[in-house]
Structure formats: structure tokens, C-alpha cells
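Structures for review follow.
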Structure P
Amino acid sequence: MIKHLLARVASAFLALVPVSAVGQAPESVMVLEAWSGKVLVASNATLKRPVASLTKIATGAIVVDWANATQTDLGTAMLTVPDSITQIGGPNPMRLQPGDRISLRDALYSALLGSDNLAAQALADHIGRDFLSRRGGSGDPVAAFVGEMNKLARALGMSSTRYVNPHGLELPGPQGFSTAADVARISVYAMRRNAFSFIVRQKDRKVKVIGATGNRSYTVKTTNELVGQEGILGVKTGTTTAAGPCVSVCMERDPLVRKKPDGSKGVTPRRIIAVVLNNPDRFGRARGLISQGWAIYDPWLASGAPVQDPKRELIKVEDPR
């Protein structure tokens, strides 16, 4: 009896600790229909764990929200690459150097399509400085930006998420974490932003960097192998040793048009988000989960979309802005 009790206590404790502290855990998945919030498939969906570059979904959402709020044109506004990129390490596909200049839109392309950590850091530095300036404060601009990421997470009900940087790398110090359910929430939110969804559905994009020796051009290619397939709109991949291979995918079908009892027509938009954390065949798994999701959603909708327990059956993502 005592053994069983201790095992249950240990299990409950481990479920509350980010996986980076206790070792690699099995995969986590969450599949939901984005507009209704109907949960279609879930497994280990509330387990806290590293999510690697899926962090950049929140980064991109904050950038797009800031641009909308400040009426900033992402295509013409330029940022200057900060010294802090030298602290990141890892791939540098655009050969960014402190002092280089790049448009915010091109930095977003590199961060969201190519999963460029340095571009994400540069965006956070640039927009974080604006946050500090508008508040009349001072301090670390990247920390200010990450603070906005966490505010958005709390507003969306992502109670099991902590962001510690804008790129998702596991660096020395406090570690970030999230869950498949929370990644699904931020994916739903971000994909409702036209600028964000336009970027992540591209297979590739040419970007330009203005450096001390002149202009440099690069073609950024998406890391999401499913982009380009029918109905796939993005969203983002991520991989680190602690997180394993991860992906969040969005697929949309044409809206369903049905006649109402009064003779008028009702239109039901249909969009599935599938999140896979820590699966070496993340793309195949996501593809299968999307098919499984539609096979559950279609008859559910046809039967009148019944809901008995909203807290268990629905994840509603309201716009807090």
C-alpha cells in the first residue's frame, strides 16, 4: 500500500516538472479543430516539456501584434542586428553580424520558415526596445519582449508554459517549457493573424541583408515538410536534444455551407491544428493525426456538435487583445 502511494506521489510530482529536469518522456500530441475548439485527439497533452523552436510561434505572434498596434509596415521597417546575437551560437544561415540591417518581414521569414535563432533574437531586441521606450523604462530589451510572450501565454490560458527566450534554445539558466495543449492554443491564435499565416505557408522566400560590405541575398526554405501539400497552412517545426523532433501543423478545408431551418445558409469554417512533441517521424505522425482528426470531427459536426463536458472536450482560444 505504501509503495503504491509513493509511486503515485512520485508520478504526480514528475508530471509537474519540466522534462529537461527528469529525462526524455514519451511523445505528446494534441489535435483540435481551431474554430470550435473541439479536442479530437490528445495524449500526454498537458505534460510540461521543452518545445524547442515551437517557441517562435509566440515570437512571431508578438511581432505581428506589435506591428498591427503600432501601424508598422513589416516590409519597410528595418532592424539593426544587435551584439546579443553573438551569445546565441548555433547555425547562422544569413551570416548575420552585429550592425547588419534587415527588414522585420525578412527577419520573420528567416525565423519562422528557416527557424533562424539569431533572427528571432534580433526581432526580440528591436521590438523589446520599443516596448521599453513607450513605457519610459530601461533594461534588457529581449527580456521585455519575452515578458510580452509570457503575458500573451497567460491571457490565452497557457497555464503550463514559461518562455525564457524568443528562440527556444536550451541555454544556461532557467529553462522554458510548454505542453502540446498550450502549443495548440498559441498556434490557433497565431494562425488567425493574416501576416503570420501568410509567412508560415510559404515553401521558400528570398530575403536581403544590408551589411558593411554591401547587400547579401538568401533563399530561406521552410523546415516544415508538409507545407505545399493540399490544405496545409504551416505552422512551425522545432528540434533540440531535450525536446526531440517537434511540429505544429495547421490544415484547412473549405467552409461547410449548410441550410438552416429558417431557409438561410450557415457557414462553418474548418481548420485543424495538430501538435506533435518528441517523435522522430513528426511529419508522418502529424499527417496521420490530421486524418484521424477529420474522421472524428466530421461526424461530430454532422450530429450537431454535442458537448457534454466543455472543460474536457473544448479548448476555446479567445482573442485577449
Structure Q
Amino acid sequence: MKTLNTFVTVDLKQKIFRNHNPSEFEDLAFEVFRYQFQHCPIYSDYTKALNREKPSSLSEIPFLPISFFKSYKIHSSSKEGIDAVFKSSGTGGTRSRHYIQDLSIYEKSFVLAFQQYIGPPEKFVILGLLPNYIAQGDSSLVYMVSHLMRLSQSNCSQFILENTQEIPSLVAAARKEGRQALLFGVSYSLLDLIDMKIDLSGCKVIETGGMKGRRKELSKAKMHEFLVKELNITELYSEYGMTELLSQAYCKDDLVFSTPPWMKVLYRDQSDPLTIIDGETSSGINIIDLANINSCSFIATDDLGMKRNNGFEIIGRIENSDIRGCNLLVD
């Protein structure tokens, strides 16, 4: 016989991907908070340490520092079993771990967002230029791109490893199928293509993942300008995602990221990380990701950003990224 808690989980899962108005989103966020406060011991301890067990607004809900995923098992569930464990790229040393109770939630999240911002997967031949993610294994990004490749139902969809010179011929093969080639590429690997004089004319490109210590960091605007000019890219997007989140935001020419309806960005004061501000100046990025129902939906990232129109812009990383407040948690 199912317990009440299991019914709660099923009910929340069904609610996540609805088109929420602001009031409905807030109500559901509070419902998720109460569930995770009850079922995630680390988040519960952190919330109690901050004395915020009963928040009255979204700005009062505690946002868990993302670094906790490196040190603790962040898992909220009323039942046993793990479908997968995704690990971060580990460029900063210890790899974060995200314990996935239900892969179907992740799949629904990234497919719906991809359809909303990019298009139906079957419209494309999907290529993946993600060498470091494949080499290290257990990557949520590789899982996402692999799944989208299967949905594309094209024999030409594939990961590019050593055969980067074949990319133009794969773009041409996509055209013969009556499709457009779409390339997911980690930033430094896309810049490597410039040295190889690869022409990506006619290929839609989604840049993601950053430099991973392989190249000098560039502003996203400068990098996009460089890639478009040197690789002849006509459509260049960015994807904002991470191991610790099961949802992604996308942007195109204006570099302003948009989030799907079950994901929301808040902004925190750099000098007082527990205070939510309007985001009109450089701010820490907090994310509510309702798809994280079985881990923690309230994450304080290590990214700096600003509010832009109806979206947000990423402007850099926080130096010495451990967010003040982490030491409040005592084993």
C-alpha cells in the first residue's frame, strides 16, 4: 500500500510542468519547499540553522549553496532507489554529485525546454562536440544530448570525438535529409574549430559548458561575436545548465537567458547572500528549479548575473565561490 508521502510525490511530479502564473508558481514552490524540508535531511538542517523553517515569501526560502553537492548527498524522496548519479566536470577539483530518483522527470524537463526554445528534435541532425564530458563520464549534459539524438531519429546524429574534420560533411548530410544540423559544443572546443578552419555555414550551434580551464576566459558577447565571424555560424545559442539542476535556460543573439515556466531566477546581495535584491546590479544567481523535486529545488549558484528585461544575463563567476553561510551546517 502506498504511503501518503508517495502520493504527495506523484502529485507534485504531475504539477511541475504546467504553465504556472506567478501566484501558482509561488504556491507550488512552497509546496515543494515543505516536501523537501521534510524529506531532505541536509536541506532541513540548513533551513533550521538559518531559522527559516516557515518562509512567507519566495525571498525567504533558503537557497542551498551549490557547493553542498560536492560534500553531501542532496536527496529528497519518500521512497528508495536511484536511477542515476550525474557528476560535474570537476574542473574545480571535487566533482559535484546529483542523485537522480526519476530520470523521466529530467527527460521531460530538457525535452520541453528544447522544444520551446530550439524546436522539435526530429527537425534536426543533432551533433555533440563535448569531449571532456564524455571522457569523464556520468555527465547530465551527455545524457541530455544522447536522448535528443535518439528523438531526432537520424542515423547521422552522433558525438564528434576525433573526427572534427567531418563536421561540414555531416552538415551537408543533414541538408540531404531535409533537416538542419544542430551542434551542441563546449565553448573551448568550438574555439578549437577556428584553428582547424571549420566552416559551420548552415549549422545551428548551441554553445555551453565554458572553457574548463582549457582557454582564457572571454565574455560571452565577445566569444559569440568571434565564433559567428570565424565559423560562419548563422544561428548561435547558449544553454545555461549545470549538473545540480534538471532544467536549462537558453539565449540567442541578445545573450539574455529565458527560463521555462518551472524555473525561476532570483538575485542575492553579494555582501549579504541571504538577502534577495532586484538584480539591477551585479548579483549572485539563485535558482528555483521545480524539476529538482527529488533533490533540492532552491539553489544558490556560484554565478554572477543581472536582470535583463524578462530574463537574465550571466556576467561571471563569484571569486572564492564558497557562499557565506555554509559553515552553519554541522554534521
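Any read-out appearing in this document is the output of simple, stated calculations on the displayed coordinates, not a laboratory observation. Note that this is a predicted model, so its numbers are computed, not measured. Cβ atoms are built from the backbone, for glycine too; each structure is taken alone.
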Across P, Q, distance in nm of label points 7 Å out along Cα→Cβ at positions 83 and 291 reaches its greatest value in structure P
One of P, Q was used to calculate mean count of other Cβ atoms within 10 Å over residues 275-282, giving 23.0; which? P
Taking 18 as the value of relative contact order in percent (Cα under 8 Å, 6 or more apart) derived from one of the structures shown (P, Q), identify that structure. Q
Comparison of P, Q - label where FRET efficiency 1/(1 + (r/R0)^6) of positions 59 and 163 (r between Cβ atoms, R0 = 41 Å, to 0.05) is highest: P
The value -0.93, -1.19 for log10 I(q)/I(0) by the Debye sum over Cα atoms at q = 0.17, 0.21 Å⁻¹, for residues 67-178 alone, derived from one of P, Q, belongs to structure Q
